[in-house]
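Asks: Multiple structures follow.
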Structure P
């Protein structure tokens, strides 16, 4: 009992020290947030009751309340809403007589198993140790669920309540269960321009200088092309 209490105290102290270090990078983590093996590039905000474990969070990205992200890599300048979660793990839907993991997994999810080896791939990875990859300048609305193994392209928007079961195209707007593209944010030429510009990788000085043009994609494009001529 004493050892358990001691470990709890040590854990709380470690979290507070970590928060202080992150604060110097402009990272604000509210109370009742669980973050373990998570890296923050800077100027991030994580709201109450969220879980961000084994994940990488890019510069300027913020995460709303009660959001659960495990083994997720998020780019820069993303807006992640409240109650967003990644659904990790799959069950067989055909051939196997049962969907219960006792018949295909040795992980003993229910405390027991009938097999001696894993017979079904339960997890989907985008790349080693990453189940979900979110690009830059992505906006994800409230109450969105995303299956593991999915990549969300730069500039994409996912509407509130959407179930994402497959990869999301860059600069597309997606809604529904399962998700579907309803339109694209810009024309093909404008998407190509933003894809090549990759403004999110520019330094702070460049972004501040050009921020006044971001209210209109045509004005931004015109000014950038003028500079390049």
Structure Q
């Protein structure tokens, strides 16, 4: 249960379970943002508990909310170095989103890709690199499909997954393939930064740094220096 100090903020005004779960979920986000990870975990755990109860009664209406809270729970647990529990929460979110996305809803497919990226991060941190790669490749595939229909809102997501793909391939010493993935991310971020520099120039700089690291590892030092100079300019 939540500590009693939180209850006056939530209980009297929001009486419905769904509303309480939403506030608890948001409270967990805020507590994590201000550096109170243990309290953030407590809030998020209760949000998950309530949403499990709601799913038991109305699964179609509540499963996406449960998956969202499970993603947040994974983040809270990871922040407290409880990695195996974090991975279990994210994997459950992936399972739910995969089932919801079976109806080809772009919203749920986007959420599935996000959860797969989160899952890959935890798998990679646990040195389960092949599994991390598989999750990232699936996220990239989903995001390519989404871009085919509506490129504008999904291009940044694809670039994020391509950066992740580069890291996963690099961890497996597949450097040429890693370079191709990062190069594509750089191309996307160049285009995005041209139209919205304040938003995407930091992402472009980060991708250029990743690109330079791979170029240097492949003994393409002059190209690596050029990319680092470009990153510095951004």
Structure R
């Protein structure tokens, strides 16, 4: 049975998906240069998840919703590893030449457990350098990046900073990669925040619930002065 395309992302002129082109019997990474108006091309049975595109690069999780983070450079048709280990990584995001992702390499974190020491990491495609951004002593998750700013959901203010189910105490934090200044973006402890937050320019978008529960809404925040 032909599967519908999933895990789609588009940033002109490239689009990419899971199950988007032949052979349809395998979970292939499917890429299409929409400026050429040609058929999509399979890059292999990679089972890609969390596909994200920026410029000439495509980043994804290979083999399912958790696993190693890999990259693909469209102009040279070359794959490259961002992570290649036995640890669990997920939720990659790409902007410019920077990739951020969530990693369970620290402590005894497990995907099914409390994430314990979940942390946010960054990979610079140009320099091939990896660095930890936040977390480890508490949960940091759901990262995003724009320009020199990385943001994430942070559990440090929670009664148990290692329990991933405490949405009402989570706040959104950020870090300026140039100044190395960390800052808090939200301060609404009674509003449950569901990951992941998103950043574009100097605006941060957060999915939140009111204190009384009920329907959620998308809220927009300006970056604080210390982010600049």
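No lab work stands behind these numbers, since they all come straight from the coordinates. All values derive from a computational prediction rather than experimental measurement. Cβ atoms are built from the backbone, for glycine too; each structure is taken alone.
Asks: Matching task: 4.8 is the computed value of distance in nm of label points 7 Å out along Cα→Cβ at positions 57 and 209. Pick the structure from P, Q, R.
Replies: This value belongs to structure Q.
Asks: Consider the structures P, Q, R: one of them gives 0 for helix-only ellipticity at 222 nm (-39500 (n - 2.57) for each DSSP H run of 4 or more, over all residues; to 500) as calculated from the coordinates. Say which.
Replies: R
Asks: Computing Cα extents along the principal axes in Å, for residues 33-160 alone gives 48, 26, 25 for which of P, Q, R?
Replies: Going through each structure in turn, the value belongs to P.
Asks: With FRET efficiency 1/(1 + (r/R0)^6) of positions 97 and 201 (r between Cβ atoms, R0 = 30 Å, to 0.05) derived from the coordinates and found to be 0.95, which of P, Q, R does the value describe?
Replies: Derived from R, not from the others.
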